[in-house]
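Next come the structures, one after another.
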Structure I
Amino acid sequence: MFTNRSMAGKQLAEKIDCFFDTLEGADRRSNLLVVGLPRGGVPVALEVARKFCCPLEIIVAKKLPYPGQPECAIGAVSSCGVVVLSPDVPKDYQWRTYIEGQRQTLLKQTNQAELQFYQHAGRLASPFIGKTVVVVDDGIATGMTAAAALESVKQRGAAYVLMAAPVMSREGYNHLSRYCDDVVALITPPDFRSVGQYYLDFEQTSDQEVINDLQQNMLFGPNPTQQYKK
């Protein structure tokens, strides 16, 4: 059980640090960038970025709803236009038309949301090319939105991609392992029901908290005047 997202992030940062020690080759800490998934993943990611004194970035992704049942997701769309679908989604023309319409709508929404977060924080995004990128969320159930974010990170030129979260369902863990180089979780409980059950404080993260975390990262990220713009 985690006290809150910040405490979970500190524990996750230590786990990632230990995991990096097990990797062969170049030290992955030397060219590192952390991506938080808004909104709940950002306070977790902030602590990971603080541990490694590296930039904190965001990628916004939204669930692609089943027709007429917005609470049921059949995939996700990221701000980069990446679409990830459940394997059981039909591939006929009617479904392709629906999915393309949703992609265009969600692409506009995610792009606008991401731009506003950076604008209100008074900074620009860092480049991903050649970086080790750690994508962080507060927890993983199905992993749809995280998968879309991981695909986006690869599309933007990351050299190595790690997915990390304090808690993941085993289904989500296995699903995301196909979209990145490695996956790190503090716990993968067999009786997983929801992310919130593993937090004492799981209040919804606000837009302002995301903005504050992006601004706070400017205090300890490397060369902030070169990477960020006021």
Structure II
Amino acid sequence: MSKNLTFTACHAQTWEGRYARIPGDRSVFHIQSCGSRWCPVVFWHRDDGVGTCAAIDAPAIRQLTDAVTAAKRQLGGTGGGSFQINEFGQVLVPASDASGRRLLVGEVNGPIFFNNPFDDNRIIDLSDTAGLRCGDSWPKPYVGFPYNLSKRSQIYFYNMDDEGGSSEYPRAQDTDLVRALRTIRRFGAVRFVVNHAGVVLTKRPPDGEWSAEEQWEPVFVGRIKPNCWFDKES
């Protein structure tokens, strides 16, 4: 990953590749008005409140914003709304209606910096995992593309389609990632997310209490290995 953020736009094209999101507004990016500008934001849900983390202004951020808002309008929206960036940096923009239409508008490379609404002296970099070990609390917004670990400890992606859905598996199972996930959740099916930097996160019940998943604690797992992962789609 580059040290500086770049955005490479492409002609907006229909996306028929892997796409999923956890219901709600927590795990995706959004374009919304922040003072005098429109920009990407993520929402940080914490015990002491919900913060809106706005992307720090930069040329690539403005280019990304323009591409997403143009795609939203092309899909019949007003320009704002949710979008996703997968682990390959591909920027995927869904229609705001229930049509299921999605557009690929370009790729990002490098860290995206966000303002920290809970601490003005710190910025948020979702790619920075310095000092974190598997199972440590994730001290940042929980944003990423959802994947699954089956009861039999197989990593897969569940692809919804018009006929229902089907499971898709990576080119090889990452035994280290499986082991890390099982360190946190020893049994059963596990949902985890992978962010645009390849960082793997999941959630665990606080103190073993099996409440609604929204109340669970976000934790750091590790990073994906490209040679044990899904192929990049176009």
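Say we calculate relative contact order in percent (Cα under 8 Å, 6 or more apart) for every structure; which of I, II gives the highest result? Could the numbers behind the result be given before it?
Working: I: 26; II: 20.
If we compare relative contact order in percent (Cα under 8 Å, 6 or more apart) over I, II, the biggest value is for I.
From which structure (I, II) was helix-only ellipticity at 222 nm (-39500 (n - 2.57) for each DSSP H run of 4 or more, over all residues; to 500) calculated, if the value obtained is -13000? Before the final figure, lay out the partial values.
Values: I: -13000; II: -3500.
Only one of I, II returns -13000 for helix-only ellipticity at 222 nm (-39500 (n - 2.57) for each DSSP H run of 4 or more, over all residues; to 500), namely I.
Could you tell me which structure in I, II was used to calculate volume of the Cα convex hull per residue in Å³ as 137?
II
Taking 3.1 as the value of distance in nm of label points 7 Å out along Cα→Cβ at positions 15 and 183 derived from one of the structures shown (I, II), identify that structure. Can you show the working numbers first?
Working: I: 1.2; II: 3.1.
Answer by label: II.
Here Rg/Rh (Cα atoms, Kirkwood Rh), for residues 23-158 alone has been calculated and equals 1.01, so which of I, II was it run on? Present the calculation step by step, with values, prior to reporting the outcome.
On the way: I: 1.01; II: 0.97.
Checking each candidate, the match is I.
Since every read-out is calculated from the coordinates, none of them should be taken as a lab result. Fair warning: this is a prediction, and the values are worked out from it, not measured in the lab. Cβ atoms are built from the backbone, for glycine too; each structure is taken alone.
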